[in-house]
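Colleague: Several structures are given next for inspection.
Every number here is computed from the coordinates shown, using simple stated rules; none is lab data. Small disclaimer: the values here were computed from a predicted structure and weren't measured. Cβ atoms are built from the backbone, for glycine too; each structure is taken alone.
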Structure I
Amino acid sequence: MQFISTRGGEKVTGAQAIVQGLAKNGGLFVPESFPTITHEEILAMEDMSYPERAAFVLGKYLGEELGADYLLESCEKAYAGFEGRDPVPLVKVDGESGLYVLELFHGPTCAFKDMALTVLPYLLKKSCEVTGIKDDILILAATSGDTGKAALEGFRDVEGTKVAVFFPDEGVAKMQRLQMCTQHGDNVIVASVEGNFDDCQRGVKNLFADEAFNAELAKKGVRLSSANSINFGRLAPQIAYYFSAYVDLISSRQIQMGDAVDFVVPTGNFGDILAGWYAKQMGLPVRKLVCASNRNKVLADFFKKGVYDVKRDFHRTMSPSMDILVSSNLERLLFEVSGRNAELTAQRMQELAEKKEYSITDEEKAKLDQDFFAGFAREDDTVEAMYEIFDEFGYAMDTHTGVALAVYMQWKERLYKIDKKDKTPIIVLSTANPYKFPQDVLYALSGNDVKDSFKGIKRLQLLTAMKPPKCLMELRYRVPRFKIKVKSNLKEMAEVVMRLADGEIVPEPEQKK
């Protein structure tokens, strides 16, 4: 399968798209056409394990080039490290109203990013082989909290790769910072950036675009790639869990093949929900994709008004992974609704960079309205939703899932006005373990406010009887390894990456006992 840039001028294979990460003109790679998965093929997934389901979906895009057997082996290895028998359990929260939660946080870093970033190293390795690339691959990642740790863990000590992660200095939760700054591995480096996630993301994109910087890396036998969802190799594995959730509903006799379902997705950079839209294009019976934003409601406003405007205040919230104003993956959707008009897509991205806004046509907005509903949740809305679900059903969730539940309630209210008897199943994507944000979750469920994250874990365990993940509990005794802080400019961020390219290893500190 061939892939093209959303801004035109480039056509590559899937392996090339994965290695390169970003198109040379700054565009994102998208499939030249969407493959289909028939109803018969969906039904056949009932007898498959999750790794088999994931490999089957990936094969629709990458099977010819990377090989079906290799994809299956890769998915089996990637998901073997997840907790429990099912890497992505679908939990029925309220059978009467048809509310389900798809738990995507059972991987090694307790966040949904593991679903793709445990697989990506295998995809990248094979892609380098089939394209004949001998250089080391240096993975660049901007993170609002979860992508960074998942990339660091996924690529830790993987031969032929290096990983540089940048995160906003004041824009991640304590657990997220600890996860990244205590990371093991001789091929990793982590730095905080003065500013917010958008500053980190812009800095990383500038590094990709800087010819002199890339030429200097090339002299060292190093080339850049991305672990963010701008890389199609990061996005593609996420499509699989939408199909898997649907198949689980069929298996449990909650629906019949062909019945439509809704998905509610908490999103900031738009990658997770875009994967759901891709699933729909491939043939999954999705009625509506519900886009849930926090106070940084640029996406909610866009779907309501047809104008993407980042001239607004940036808010730090209890759902930090969604504290984003520039949603990179939206470019892929814009490209599609414009009739795959690369010139227009490039023009809009230029307007966003220069004027901080762009608008779409009424016709394009009507297309979006067919597939999407968008809403946002303030902090008190999030807390209330988390409390209500726990109080009524005993189900505890993290703050990002809390945003999704708050917007789910808005969607249910709208459906009730249209048809009081509507029983379409609604699947809420849960993107992180509650223990990654213990203080905020504890406050939402009990009203208790504690200053220390690990005291929060202890009290949350007493309240919910949920077992805290070992990987988070161990952070209490780990001394931060990375204490690098830079400004969000090309010079300082490039210096960090060059240190890694030159093989500089940050020593492991002596740990607390």
Structure II
Amino acid sequence: MGKKQEEKARTGADNGQEDTVRLKPIMGLRPGIYLAVIYSVILLAILFFILVYPGLVRPGSVVVLKTEPAGAALRVDGVYRGTAPDTVFVSRGKHTLELVLPGFTTERIECDIPGRLLFSALFPRRYPLELTLTAADPAAVFIPAAKDYVEWTFGGEPTAAWQVPLSLSEGAYRAGVAAASRPGAWKPEELLKASTRFAVTGAALRDLLRAKVIADNGGLPPSPLSLARSASDIIGFLSENPGSAVWLAETLPAESAVLLTASSWYQAQLAAFTEAEESLSPPPALSSMSPPAGHLAAGGLSFTGMAGGTLVQGEPFPHAVPVEGFMISDTEVPSSLFAEFLADNPRWRADQREALAAEDLVTGDYLVDYGTAVVPDAGVTGVSWYAARAFCEWFGKRLPPSMNAYEVRLPAEAEWEYAAKSAKRWAAAGEIKHMEDGAWEWCLDPYVPLPFINAAPDGIAAIGSPERSLRGGSPLNPAGSVTPETRASLPPAFCSPFVSFRVVIAKPPAGSRGTTGFPAQPAVR
């Protein structure tokens, strides 16, 4: 036998045969029978785990949740499970379902959720839950959304990595749904105007316009008629506010701003601004009224009186502001007087800093440098707006009985600017000290970026602001960088060694809030 034949014989490459396996019978059953049984069992097991097992271990139904308006949160036995519209699996048995949406009445449903044994994984049992939520006051539905909108406007223009929600238009939609069953109950005009005072970014302006269109159509998709009505209202609103052309020019995209600044409307407003500033006469001399008097010493402070007049407020755009007569303290509240306040009000002492911070009334820098000032009677610093407001309430009790008709409070922005300009224009008003080089000073007003936009006082109060106004300046500011018109703001709980305050004595404004149908706002803490 040659080598090639030996190799073929060894490898079996030329024998033409294949290996075969023969199954033996098991318990007398031929292979064909028991293999069929095995395959059937496997198939049945697969079908069991697909069609039956899910219904045994996880019985229940898929709740198909739909609400009008959308956005209601679903709680199952007190636990949040989803937001409408959504599908949520709920186990079989008795449950309490709650639908919660701010401003709307919470809907509670006691239900017995069924289950399905077969096909539950592929075709789960569906439990439809569709409800129209109700609200007693559409304005109460809109105001929380407007407050959220206001807070987002302080974050600046959004970017690709940081987006803002359409809070205002979502609130207009929800309020429109709430008012659908109550014709005439929803009058959004003044609340929208108050919200406009914060529209300082392109995103905020787009949300505002969308909210206006939605509100005018009662929360429904706009119709040609409602769009025409909205456009007419917007044009009328812009014509009523003399700073609107400049505001839009700074807010709209660059392409649109170029067209706007070339318009006769924009040029006319610029001319009106110039005329208003040039025609501004000096503030009146010190008031001879009693009170407010030319000068007054009360409760440990000295005051200078200001007669009423008209202030052309320069920022953000020149606009006229009427100012009633008032008296303003010649200096910031000194540390020595604030010490008397602390002695009578232990709640506001520095050792209560953590408790006050837990209530969001101060921050960690509250009175942190108190008592360490080089000048003992320098203005107190490191106080929050809330602490300054509490001091005013305490100081009001130190006024003589003859002044019971007057209130003690922080100065309004217009009053502060009016007094600062008076101090510059009238030598007799020189007793008012350090209004631009002492410290930043708290003002009464919630900070509004666009205060020249007109809105009803109740609408303004209802919307509020997350920050309070500051005026003044500090030695840290470069020379000439701060003027009586310079505006700033901080959250009311914020405390800083560069922030102080002074107080005003004035008659309370005539009338009271709550006449326009807006919900009453909680008292300032």
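Colleague: Say we calculate relative contact order in percent (Cα under 8 Å, 6 or more apart) for every structure; which of I, II gives the highest result?
Modeller: Once relative contact order in percent (Cα under 8 Å, 6 or more apart) is tallied for I, II, the winner is I.
Colleague: Work out the source of -10500 here, i.e. which of I, II gives that when helix-only ellipticity at 222 nm (-39500 (n - 2.57) for each DSSP H run of 4 or more, over all residues; to 500) is computed.
Modeller: Of the structures listed, the value fits II.
Colleague: Work out which structure the value 1.00 belongs to, where FRET efficiency 1/(1 + (r/R0)^6) of positions 335 and 383 (r between Cβ atoms, R0 = 41 Å, to 0.05) was derived from one of I, II.
Modeller: II
Colleague: Next up: Comparing distance in nm of label points 7 Å out along Cα→Cβ at positions 175 and 479 across I, II, which structure shows the greatest value?
Modeller: With respect to distance in nm of label points 7 Å out along Cα→Cβ at positions 175 and 479, the highest-scoring structure among I, II is II.
Colleague: While we're on this one: Ranked by Cα Rg over 2.2 N^0.38 Å, which of I, II sits at the highest value?
Modeller: When Cα Rg over 2.2 N^0.38 Å is computed for each of I, II, structure II gives the biggest number.
Colleague: Using mean count of other Cβ atoms within 10 Å over residues 359-366 as the calculated read-out, with 17.9 as its value, let me know the right label among I, II.
Modeller: II
Colleague: Among the shown structures I, II, from which was the value 8.6 of distance in nm of label points 7 Å out along Cα→Cβ at positions 47 and 311 calculated?
Modeller: That value comes from structure II.
Colleague: Comparing FRET efficiency 1/(1 + (r/R0)^6) of positions 143 and 439 (r between Cβ atoms, R0 = 35 Å, to 0.05) across I, II, which structure shows the greatest value?
Modeller: I
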